[in-house]
Structure P
Amino acid sequence: MTMLDGKVAIVTGGGSGIGQATAILLARHGAAVVIADIDEGNACRAAATIEGAGGQALALRVDMRDEEQVAAMVADTMARFGGIDLLDNTVSYNAPEQTGSDGEIHEMDIAIWNRALEINLRGPMLAAKYCIPEMLSRGGGAIVNISSTAGILSLGTVPAYAASKAAVHSLSQSIATAYGKRGIRCNTVAPGFIDTPTTRKMGDQFFQMTLDNNVLPYLGQPDDIAQAALFLLSDAARYVTGQLLAVDGGQTIHLPVVADMWRMTAGQPLVEIA
């Protein structure tokens with residue numbers, strides 16, 4: 001028996017990157033997994049990987065900004081698996097075309113601001129809105145919302161993304177407080193810079209700067225975030241709720257001058273990227 005046997009999980013943004021790694025890991029530990037993604041092809045490929053390994057999966061194309069589509073996602077999940085126990089909100093909108101910048105606030109296209117809040121905050125809220133009643137009908141459940149270290153400390157170049165991700169943890173705390181007595185836990189995972197095909201588009205220079213400022217001598221992989229989500233969604237974390245877990249290689253634990261001090265004593269770059 002594995003830790004999630006008999007559980008049904010929805011992973012939003014589950015078609016690629018961190019979401020895909022999370023969906024596959026939850027399935028490996030016994031959960032039936034619904035993979036919701038705006039890219040239907042990616043969702044189907046992730047589901048096929050799970051089914052090929054003997055697991056149960058359902059791929060759904062869902063635009064998480066659309067309340068009707070989110071409601072249909074939950075209805076389809078109920079029709080296929082009969083219940084919902086776990087929700088992982090990995091769905092995310094980053095800077096336009098992964099340039100690493102939303103634009104400065106005084107010249108930002110308001111559409112970028114709106115899109116960031118619609119996807120990064122409205123999406124998880126809608127997923128919770130429709131999943132929570134089904135969790136309550138089963139006596140409780142667990143939710144993990146994926147935030148970002150950009151929502152903890154300012155990166156400066158992504159104000160829309162950062163504001164939406166900071167708000168995600170407030171949403172988690174509100175859910176944890178409102179539904180804890182009814183058996184629902186909710187926590188936030190804040191990834192640091194994770195090595196994915198999407199983030200690779202930001203270039204080796206950005207990777208190197210990130211690595212120089214990490215305490216650990218390597219960058220995170222999608223499975224590092226998936227493992228944190230697995231823990232928080234499982235009964236191993238039964239006494240953990242309303243918390244924010246930064247999975248960031250030590251990025252947020254030190255003063256900004258530390259990387260410069262390392263360079264003074266050890267030369268640069270500190271570690272070469274792979």
Structure Q
Amino acid sequence: MSDVDLRKLRYFVAVAEELHFGRAAECLHIAQPVLSRQIRALEHELGAQLFARTKRSTELTAAGRQLLDDARPLLSSAEALRRRVAQTARGPKIFTIGFMPGITLTPAVRAFEALRPDLTVEMVRTTSFDQVQVLYDGRADVSVVRLPIDQRGLSIRPLFEEPRLAMLPADHRLAGKASIDITDLAGEHLLQHPDQVPEWRDLALELRSGGRRPVPDFNSVEEKLEHVASGRGISILPLSVAAYYARSDVSAVPVTSLAPNKVSLAWLASRRTRALQDFAALVGTVDWTMTR
């Protein structure tokens with residue numbers, strides 16, 4: 001069997017995500033017949049049917065689902081390779097740090113710049129959706145992440161922990177209390193994926209109105225808090241994030257029964273550059289209490 005063409009894999013992923021050849025072709029800016037031929041060629045190369053197509057729908061087969069799981073990290077690795085080579089060709093070495101909202105990198109960055117004046121340090125703000133992805137696609141060398149994350153293929157170094165608070169509308173029945181228990185929130189609509197607050201799922205609380213309302217995909221903390229302030233639900237945020245985005249129409253209340261949020265440094269286990277090793281060693285000497 002010949003080597004798999006990365007271009008065909010990109011085409012496959014586009015169709016797999018859209019589950020519609022026409023829309024995928026529009027996203028890829030190619031003609032639909034061309035896309036269909038490329039997918040058939042890929043199926044021939046792999047010796048497997050990837051899509052089950054009818055006049056009304058397009059669905060992934062079991063082989064297609066497996067390929068999608070494997071193709072995404074492969075394409076990310078290829079993109080990371082391209083970024084790193086292009087970056088090196090441009091000249092001065094750049095070291096990029098990803099970081100989540102509420103985390104202040106200044107002490108770590110200043111210490112690292114003093115240790116490695118030969119490097120240009122850049123920073124990229126991440127979200128819960130891409131805090132790990134930035135490592136796989138090469139946008140960042142390391143990422144300061146908030147757990148839980150999928151740690152497969154990563155090296156992790158714990159940095160600090162901080163309490164988590166319930167973000168409630170200012171006129172909420174629990175607003176202004178010194179602290180609450182998670183059971184006090186039973187029946188509330190959670191404006192984030194339950195996996196980000198495992199305690200709620202573990203306690204089998206009805207936090208999404210019996211599951212009838214979908215969890216929205218917010219691109220920022222600001223969007224989430226706008227919905228909280230409007231009375232559309234509640235959210236759970238780490239202390240530093242709640243403090244950074246404090247607003248008068250949202251009440252931040254400590255939840256005593258929630259485990260603290262764990263903040264760690266993450267990087268690809270397969271990467272062992274000197275700069276990465278230096279930064280990983282340095283972060284253990286930073287006083288992170290000064291950044292919150």
Structure R
Amino acid sequence: MNASNFEININAPASKVWQTLWEDGFYMQWTSAFHAGSYAKSDWKQGSKIQFLSPGGKGMYSEIDALEHNKKMVFKHLGEIKNYVEQPIEDSVSWSGSKEGYTLTESNGQTNLVVTVNFPKEMDAYLSEAFPKALAILKELAEKNYITVSTSVNATIEKVWEYWIDSKHIVQWNHASDDWHTPKAVNHVKVGAHFSYTMAAKDGSMSFDFEGTYIDVVHHEKISYAIVGGRKVFLLFALIDNQIKIVETFEAENENSLELQKTGWQNILDNFKKHVESDG
């Protein structure tokens with residue numbers, strides 16, 4: 001069993017880093033560095049069981065060994081999960097009993113995060129590469145005003161992906177309220193490509209173009225892009241509980257309240273879900 005420490009300094013208070021670590025939507029974003037669509041199931045109380053899962057039903061089951069809000073979280077790994085079924089501990093000896101700890105120390109509004117992990121030797125190269133990537137995503141999310149919205153769609157990933165990227169469908173669901181619509185959408189989903197959605201009030205009183213450039217695209221798994229002006233958006237698509245969960249995390253703007261922005265983006269996601277599930 002190998003032991004490694006991963007450390008990062010984050011320009012945010014410990015409470016913000018803690019929220020970004022463990023709140024469901026944010027957790028799925030930074031752990032996408034290990035596997036897109038990774039998620040956790042737990043009540044997040046000390047002594048409780050927690051399952052760490054990938055969309056394919058593989059993962060680990062563990063217990064929360066230590067918990068001090070905004071300061072420390074330690075997981076004790078017990079065994080492996082295959083096809084969503086917890087395997088006997090004696091069949092999971094490579095991980096059984098290992099620990100994974102997160103320690104946060106705040107000073108002058110900044111937080112030092114140290115992650116201590118015990119893991120099988122065969123995981124050394126993978127985790128040594130993935131953990132710094134994951135912590136870099138965490139830092140990005142914690143240091144800026146990001147908002148997460150999500151929905152679960154009762155459809156196949158093929159249908160969800162098609163309806164998300166195809167312009168003829170985008171014009172059907174891309175509006176936050178019934179008095180707005182998207183009369184035109186131009187979309188080319190590949191890294192470096194540009195997209196543009198014309199969003200307009202139905203009474204003709206105002207309109208604007210929502211446009212940006214794709215940063216990362218992994219077919220059926222994730223999309224990230226930068227809106228004109230530099231704000232970033234991260235999207236995940238994951239099969240969870242026989243539905244496709246979409247997690248959308250966007251960098252907030254400064255003109256409208258965070259609550260108003262979250263409501264607007266959530267409404268658009270809800271419209272997407274409605275369009276996909278009601279069409280064919």
For 20.2, 67 (Rg and Dmax of the Cα atoms in Å, calculated) the corresponding structure among P, Q, R: R
Value 62, 53, 25, calculated as Cα extents along the principal axes in Å, for residues 35-186 alone, assigned to which of P, Q, R: Q
Read-out helix-only ellipticity at 222 nm (-39500 (n - 2.57) for each DSSP H run of 4 or more, over all residues; to 500), computed value -8000, structure in P, Q, R: R
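If distance in nm of label points 7 Å out along Cα→Cβ at positions 43 and 179 computes to 2.0, which of P, Q, R did it come from? Write down the numbers at each step before the final one.
On the way: P: 2.0; Q: 6.0; R: 4.5.
Value 2.0 for distance in nm of label points 7 Å out along Cα→Cβ at positions 43 and 179 corresponds to P out of P, Q, R.
Every number here is computed from the coordinates shown, using simple stated rules; none is lab data. As the structure is a prediction and not an experimental result, all values here were calculated from the model. Cβ atoms are built from the backbone, for glycine too; each structure is taken alone.
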